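The structures considered in this document are given below.
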Structure I
Amino acid sequence: MKPALQSWESRELASFFHTFSDLPSLAEAGPTVIERGEGAYVFDNAGRRYLEGNSGLWNMTLGFSEPRLAEVARRQYDSLPGYHTFFGRNSKPAIALAERVLSLAPVPMSRAFFTNSGSEANESVVKLLWMIWAAEGQPQRRKLISRRNAYHGATVMAASLTGKDYVRAFGLPLPEVVMAGCPHAWRFARPGESDDAFAARLATELADLIEAEDPSTIAGFFAEPIMGAGGVLLPPETYFAHVQPVLRRYGIPMIGDEVICGFGRTGKLWGAQCVGQSPDIIVASKSISAGYFPMGAVMLSREMDERASAASRAWEEFPHGFTAGGHPVGCAISLEAIRIIVDEGVLAHVGEIAPGFQRRLSDLASHALVGEARGIGLMGALDLVADKDSKQSFSGALRIGERVAASARARGLIIRPLGSSIVLAPPFILTDGEVEHLFSTLSDVLDDIAAQPDVKAGMSR
């Protein structure tokens, strides 16, 4: 007798250890096994269709069936399927991609190199900063400033820069990292404090932090233009105008983490263009390849390029890199993805549908469960609260975010829970009709969740 065939779901539970997943709930409810994609939709192995409201992990910006990206990958695999960028060697696609990203940078940048992810890119920048300061006779400059609620990656140092409580599971952050305040006015501004006054206070607190830590020990300041995985947290309009002079006063480089914002997510090509950020180093990933290949990029201003080059001379090389960094297939895909976004009207399309997306998002602010609706471009978030006036969150035992996400998934919509928040970041190719479908479904989900007895009991009257 032949053994019974196991389902993909049971095989998955038996063999795969999940990342960023609630493991007990996963064991109880089972995984969703995705089999194929088409446009903005993915299909599971039972044929159920889901509108992907988060572009995978922010990155599948051109959807799941872009033939031009598959074709350029096939052609590159046929000619040069893999190589590296060590020892002065390179490939044409890597050179062309460096030229392209530098030509599109939001502020002048000098040279670029490539990694396999945003985490690796941020990790690379830390090593670069430490090498520069040591070569310049200031080896004590090892401290790095990040911000509470920031997300900069999952490697040890990038996770240390991540201002989330869960990094404590790993004994992080490392002692070199210090945290500045989170620029989320709705949650952290004082009663009656204007956005500008809040931004000015954060800048003053940053200066106080630098003084307390000793300015001569600070190597760099890492900041996302808009905090994506923190919950789509937009800073006050004048935040960077207040913060950047503080950094310049102390000679501290600013690293702009554009992993989520870069290449169109905000409605502009870069998040820095939306918030007035002028970084010395730019980190990018995700949309650079539209998710079709693991890619990350680091761009250096002329000053940082010159300083890094000078620091490298003592070692007769820049002693850092990754085997697949600058992979010719990934670079060829990224070149085509950027061409489609910039030259084929996708960025303009984002600008056309974003107002409707943001309008429908704002409409949900009046829902009984929603404390704040916020967003920009094709990214947005809802903070779910038990009490609107006090902004009190629901009890963690209710798992309100997971509950909303599970209900949405049962209706064919994938959204991302972040604690008591819901995050939306659909593919750039979304249509007006799909925007309407997304928010109509989400509105129905919120109504159903709000009517559940334990949720009603947890809400303040």
Structure II
Amino acid sequence: MTEHFRIEKDSMGELAVPTNALYAAQTQRAINNFPISGLTMPPAFIKTVALIKKTAASVNINLGELDAVTGHAIIQAVECIIAGQHAEQFPIDVFQTGSGTSTNMNVNEVLANLATKIAGKTVSANDDVNMGQSSNDVIPTAIHVSAALECHNRLLPALRHLAETIEHKATLVDDVIKTGRTHLMDAMPVRMSQELGGWALQIRNAIDRIHATLPRVYKLAQGGTAVGTGINAHPEFAKQFADLLSRETGLPFQPNESFFESLSTQDAIVELSGQLKVIAVSLMKIANDLRWMNSGPLAGLGEIELTALQPGSSIMPGKVNPVIPEAVAMVAAQVIGNDATITIAGQSGTFQLNVMLPIIAYNILQSIDILANVSTVLADKAIAGFTVRADNLQQALAKNPILVTALNPIIGYAKAAEVAKAAYKQKRPIIDVAAEMTDLSVQELEKLLNPAHLTQGGIGQ
């Protein structure tokens, strides 16, 4: 061998591993076997697997299964990984063995190497770091725990911030009346605050949906080991593991009622992904509304003006585009695609094990991550700062023939339709045309067709 490699051994024989690598033979085999995408497991996932190893070591010490010197060395090594050290030591491709065994062993080997240096004696990746565990329960547990933590620490706060930003903006534009639109065509007037209120409720509902799903995500596979029977794990391991992890994270984790369900399915994550898809759909709606409202500035609707953030064209000087809503829409498309992948992967629980776990982990964490990021960007760079183009709104509102709908109870639908068609054809304000074509006075019409009153659910309210 050259000076840049060392020889490591596993159950399949010898293998050359880079000298500076903290991992060993099983990780290197995975590197060699899966040169597929260049995509690696997310840092949040690797740190969660390390957290599982720390929790398992503590429990095994407490149960008398692991000596304190070895156990505390593993715990100390885990703290380095959680702190973000040695991130380059986890290079395995997402498209790997479907159980995620390669990633589990990657973490085991790195921690064993670090713990050996700390303890001053050999620490085994399989016998010590992986004690009472299997890749088949570690990886499903890591998916649940990392998803729950990322939802609590990142996505839910971002969604609350977005909802609060929309609600605050709604109070600022409560006096703004605009032409409503159905089928993209002029309809009865609405307050801009009512329009934004619809958005805000979408996001509040999204928060509720996540909270409603998380109780099933809190149920863990850890303790099921290889096939769900708990072979080689202490009878008290699962309960003590969940209790300690709950104290560590502040989330109410517990052993699943059936480890067979935990290992063979990812139904809870498929459910969570479905809720993330709903959020993506909500954000797509909000983004597209903003794009339409901002369109123009001369030949579009021109109802609002989004904050100018960057030049919009490499050839057309002065052009500014709605870049934030466009980014939001792309994130939404990605999350919807991720959900399709997770849905297919969730069906791959053949007998006692799901064998698409790595791609489930990658996609659910990516969806949570980009939804959290884009929700904050949407709040801060689009909704908080847009300005209302009141002149455009008022001009369109004054000529809106659909206001005549308010006269239906007085002059009848047929007559109202005649007035609306005449106003549209003549391009005149509806009040002027109605005054000529009905017995109602201008004063009566101004009261009946007051756009502010028409947004309150009934004439005169």
Structure III
Amino acid sequence: MSSHPLRHLARWSLALALAVCATTSIAQPADASANRIRLGSASDVTRTAWNGPAYTMNGSGGVVTASMSAALDDIRGGSGSLDVVVLAASAPTSGSETPECDTIVPLTGVNSCTTWTLTSADDGNNTQVNTDVRNAEFVYFAGGDQCRYAAWKGTALEASVESVVAKGGGSGGGSAGLHINSPIVYDACNGSITSSEALANPYDRYISFTTDMFAWPNYQNTINDSHFVTRDRMGRTMAFVARAIKDGLSSGGAAWGFGIEEGGSLLIDASGHGTLYGKDAYVVLGDHQPEQARANTPLTFRDYKIWHIAPGQSYDFADRPTCDYYLRSVVDGTPDSNLYNGTPQTSCGTHSGSSFTEAEPNDSVSTANDTTALGAPLAITGSMKSTSDRDYYKVALASGQTLSLACSIPSAYDADLYLMDSAGSALERSTSDGAGADESLAFTRTAAGGGSYLIDLEAYSGSGTQPYDCTVTKS
């Protein structure tokens, strides 16, 4: 078997992308406020089945390349190409007219990216808009004003976006586009609110919600919030969660807030498993009625359960955890200190190990996912997304310590396993022949002191979104 196949360096062939870009602007007379710009192929892809849905939940308006690439690969099943539509409620004030599509078009497997700028609620019934959306496999909501997006509720566009997800495509967005992708939407139609204002009066007129617009599978009873740490929005998310429970906007007497920092992106796959890219995120659970929530009165809600998710870590929205959370309270409008970090009250499982989900890009020594701070045994999950994919993970060993590594490989591809020194030179390898053949190796550090090493799992043949599972133990 080959040990180190060359990487394909044309993944980001912007020059080629620009060469095939066809740019058009269409404004229908009956919907003069709707403007269309298409980049890439002028013809839509035709395919009978897709492998999604997949979603990208971003903390700010821009596309996060790594999570978008992973979402599109999930939908494509690692092969073929697809079409993307970006929906914007206002045009950019400077620079490119199509900033999201400028990032999306060069990605592997993108046939076209069409930006629609819709400045009227009636634009949700524009025939060409709905045709483009229904023919697409991913819809991305840009930043801006989520109240304008909420105005499309009940139009043909709502059903068109839902049809994309139903056929195995996906949806996502950042900032305002993040908000609209949760089933309980803080719509800001009366104005924006700060954390201190929301906690002082959870029924402030600036807190308003739109519900029952998009209800994605596995994401029920959730309220999204963006720019989370930078703008200190934990407090207002706590107020939103209390309102959702008190007002019956959620079911089962519980509501979840999902807040993500600028530059972060959560990829949620078809099974409801979320993997975080870029920056931190938080899940805030309220699982009882607020002790005090009424108009013109400060909020009291004790023992919110909060999960702090770091890049590369995961959260399962289909089987939401009941462990590994820390507790924070709000009493008479005053929250506990240190809302963004805490010691977990409970532990998930009885073992002392950790889990880690691959976070692209991790295709080189310099971009290796750093797992050195995680305990052992360590469970690593990822996939060979292309026939040239290589996944690197950084681990640490003490003098005299033995690292054992066992990887379960799915039948979709053949993968080779290496342990390397910190410079990228191979120390041990496992190259079992055949698709689905498992790989394992062991290495003992004899040098004094501690040192860092690299796990390298690389595609030999085949690819796909089926996950491999590697277990790292130390003795």
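What follows draws every value from the coordinates through simple rules; no lab data is involved. Fair warning: this is a prediction, and the values are worked out from it, not measured in the lab. Cβ atoms are built from the backbone, for glycine too; each structure is taken alone.
Observations
- Label whose coordinates, when helix-only ellipticity at 222 nm (-39500 (n - 2.57) for each DSSP H run of 4 or more, over all residues; to 500) is calculated, return -18500 (choices I, II, III): II
- Origin of the derived value 11.0 (mean projected area of the Cα convex hull in nm², for residues 159-358 alone; candidates I, II, III): III
- Relative contact order in percent (Cα under 8 Å, 6 or more apart) derived as 19 - corresponding label from I, II, III: I
- Parent structure of the calculated result 5.5, given that distance in nm of label points 7 Å out along Cα→Cβ at positions 263 and 303 is the read-out and I, II, III the choices: II
- Value 26, 31, 22, 13, 7, 1, calculated as P(r) over Cα pairs in 10 Å bins from 0, in percent, for residues 127-166 alone, assigned to which of I, II, III: II
- When distance in nm of label points 7 Å out along Cα→Cβ at positions 247 and 343 is calculated for each of the structures I, II, III, the largest result comes from II.
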